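Chemist: For reference, the structures are reproduced in the following blocks.
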Structure 1
Amino acid sequence: MEFPTQETPLFFIMRTIFYNATIITQNYQKKIIPIGFVIIKESQIEKVKSGYPSTKEFDNCQNKIDCTNKIIMPGLINTHVHLGESIFGFFIKDKISLKNYLDFTDKVCILNPSLEQKRSVVSDYSMMLLIKNGASTICGGRTANECKNWHVRNVSGYIIMHSPKLIHYYSNIMNKFSLEKRKETDMNTTAIFIHSLNRINHNKLKEISKIVKQYPRIKLIIHIMETKQSENEIIKKYKMTSIEILQKNNLLNKNTILVHCNWANNEELKIIKKSGASIVHCLSSNLNCADKTLNLSEALKIGINTTIATDGFATNKNQNLILEAKACFTYHKLSKSKNITFQKLLDMVTTNAAKALGLEKQIGSIEPGKKADILFIEQKKLTENKNCVIKNLFLYHQPKMINDLMINGKMILHNKKIIINKSEKNIYYKIKKLANKIILPS
């Protein structure tokens, strides 16, 4: 499988055809094409068809790529990541409570005031891990600059948190957010990211409500009901639950992305469903630093738009969404549940995720008119039984099977290597050098 070099970029004037491929379309019919082809023009998917291309279709494409024994599927959408916190993963080896994690990271930032200036080193490491694991779109706090450098689609949260490392963003929120909003591009959407309700105050909630009213289509991301302790702190502080607080401030609607919801009861899940908000489930991270996980089966049964994400490297060393989804299936014993299938697992990292981010018209499926965000998985075993392609994708997946990744019509990963002027060796060297210089709290 050979691709054109970056000297002849795919995303300007060329057509590229990928043929002899097994195609997981993730379209409305969830159609799987055993043998078919996809034609890319500039940054968009132009054609998706079964069988073999006609002579005219073939000849009209400057680049012709044989995808025998390859799966073509939508790029994975990781709906919750932390780019700047991967450095902490070098020091956190065991399970840690959420409170201890936040205390530890705050202390490290105080002891290492220059760490914020080195954020690009940490973020490059995070981006490399995400791309090599097939993520074409991510959502998290302060992702815009890094994703622009890496040519990755993203929803970048303006993060609001009373913390030493983020104190600059905590004042004059409206003006600062408006400046960030102006930087939006086809590849970058700006959102509001409330770290947690116990890390802000009443006045900040009022400011955020004004921003949401001024920008009614923006996404609001929030860590919520992650631990029993954090929820109790919020109830003590506000005299109401997290869900009640969001409702009171008109912050619970179809644009709300609720990260975790581990302590949401059935009544609260029904309220979330009625509001149209989405839930992001981060199982591995919850098992490492929370005291409970989302009742995923119930959330799906109620019909909440639910996604699966990896969270940050500091609390989840696995940044592979397919493996994370498989872990969810195993942990929740969902194989015995009627509420989930392997198809639903795939939905949670593609179509559901696109919907949560408000990008369902652009990404999440392989269809004409959609953006050319495409993952290429190279493994003959997955395609041997055409009736079990998605099941096999989860049962037999290994990170080394991710071979190539195209984002917005541009090849970012090829033959398992980053090809956008980023040196993997240099990234590893810089992050290890930085980790060795970090002063840790006693």
Structure 2
Amino acid sequence: MNHKLTLEQKKALLREQLKRKKTATAGQSAPFSGQVEHDSSKNPAEIPEHFYKTDRFVECRELAEQKTRLHEQGIDNPYFRVNETITNATAHIAGREFLSFSSYNYIGLSGDARVSEAAREAIRLYGTSPSASRIATGEKPVHGALEKALARFLGTEDCIVFVSGHATNVTTIGHLFSSRDLVVHDALAHNSIVQGCLLSGATRIPFPHNDHEQLDTILSQNRHNHERVLIAVEGVYSMDGDICPLPQFIEIKQRHKAILMVDEAHSMGVLGESGRGVGEYHRVDSDHVDIWMGTLSKALASCGGYIASRHLLVEHLKYTAPGFLYSVGMTPANAAAALAALEILQQEPERLARLRENARFFLESAKAKGLDTGLSHDTPVIPVIVGDSMGALGLSHRLFQEGINVHPVLAPAVPEQDARLRFFITSEHTREQIEYAVDRTAMLMPHPDRP
């Protein structure tokens, strides 16, 4: 799931993080006296259980109560369903086949025999784990081969791969920026970008979604107060399925002497004639973006993330970024799978053509049925806005009964009025499968007279 926090929640999270940092700093700066002061008025017996018993944490109890309420209303929990086979256009759950619209196996390469064989061969040669950080003894030939192939494909000087896409953003932003700096990001940016900002200690200012004019205003007012300034955006936004106006962001970053980072988790291997992402989609020079970030878990059928950039920056990350330096290296199987998928992507452009056609057909069909697909265009991420969380849960439940697996996205991941189902389209869906899914969704959509 790619859940995001609302703007207000992000602000609250930032305030809490800063409060914790301030408290920790204050504690560290106090001179050590060799004695610990004890407030005799505080009896340990008076400390509430939810401060020290983990199963009494307020947030844990609230989640348990929410699950109980859903069960009492007869709504199955749609999360953590066990998919028993390869998830592609279909999935097998509890012994039954479903149409699957909850997987970002965009071009059908997870489960492709050639990708699987590459992973098996890597295990035969190098084992199931690199058994060390890459800077120590965990470096395998397949790591460098993948990084070189990604850099060539994306048109950058160099590339570094991490074991986790989320950790890629967190450790890169958290490591490269500090309290002297500013990070300005899209209000709908992924949680990993926000967490990286919090880790860095940089001033953080979100700007309204895809609003380059507001970004320009923010930088005009704030750029001179900071050293490094990062603009963080996404190629394709995973909740709404729309695309960033990259040329405008490039012009603004050049004028304000800022650093532009583009998260291509849902655009690499999806957008552009050859799948090179949002840069190719907008026909911009890859060198005009300072930091290209992407994940290997979607079109490239593996796990992990990457940073593609100039050689000196990549080298710096390899030697100093905590999420790389102090982590085990990517498994040989995952690296080999991503490398094989990247090669197939370039050899079989018809996969991208099918993906584009399927996404176009789903979007047009949904609109023709009167479904609200929000901002989605030219991407395989298509929301159907329901309008409230319980309605979205109920619709997901009814579609599951009809043999369609599609997940709801609820508040607070999105505003309550924007609660939705999120459909991921793949190159492997058939026209008949798409027609059935759209028809059933329109038929079962909640109405005022039908909960």
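Read-outs: derived from the displayed coordinates by stated rules, not from any lab. This is a predicted model, so every value here is computed, not measured. Cβ atoms are built from the backbone, for glycine too; each structure is taken alone.
Chemist: Here Cα extents along the principal axes in Å was calculated and came to 69, 48, 43; which of the structures 1, 2 was it taken from?
Modeler: Structure 1 accounts for this read-out.
Chemist: Quick check: 23.1 is what I get for mean count of other Cβ atoms within 10 Å over residues 139-146, calculated from one of 1, 2. Which structure matches?
Modeler: Source structure for this number: 1.
Chemist: Among 1, 2, considering only mean count of other Cβ atoms within 10 Å over residues 59-66, which has the greatest calculated value?
Modeler: The maximum falls on structure 1.
Chemist: A follow-up question, please. Rank structures 1, 2 by FRET efficiency 1/(1 + (r/R0)^6) of positions 83 and 171 (r between Cβ atoms, R0 = 25 Å, to 0.05) and report only the one at the top, that is, the highest.
Modeler: 1
Chemist: Out of 1, 2, which has the highest value for mean count of other Cβ atoms within 10 Å over residues 131-138?
Modeler: Result for mean count of other Cβ atoms within 10 Å over residues 131-138 over 1, 2: largest is 1.
Chemist: For helix-only ellipticity at 222 nm (-39500 (n - 2.57) for each DSSP H run of 4 or more, over all residues; to 500), the calculated result is -10000, so let me know which of 1, 2 that is.
Modeler: Of the options listed, only 1 reproduces it.
Chemist: For the read-out mean count of other Cβ atoms within 10 Å over residues 251-258, a value of 16.1 was computed from one structure; give its label from 1, 2.
Modeler: 2
Chemist: Any idea which of 1, 2 comes out highest on FRET efficiency 1/(1 + (r/R0)^6) of positions 115 and 331 (r between Cβ atoms, R0 = 41 Å, to 0.05)?
Modeler: If we compare FRET efficiency 1/(1 + (r/R0)^6) of positions 115 and 331 (r between Cβ atoms, R0 = 41 Å, to 0.05) over 1, 2, the biggest value is for 2.
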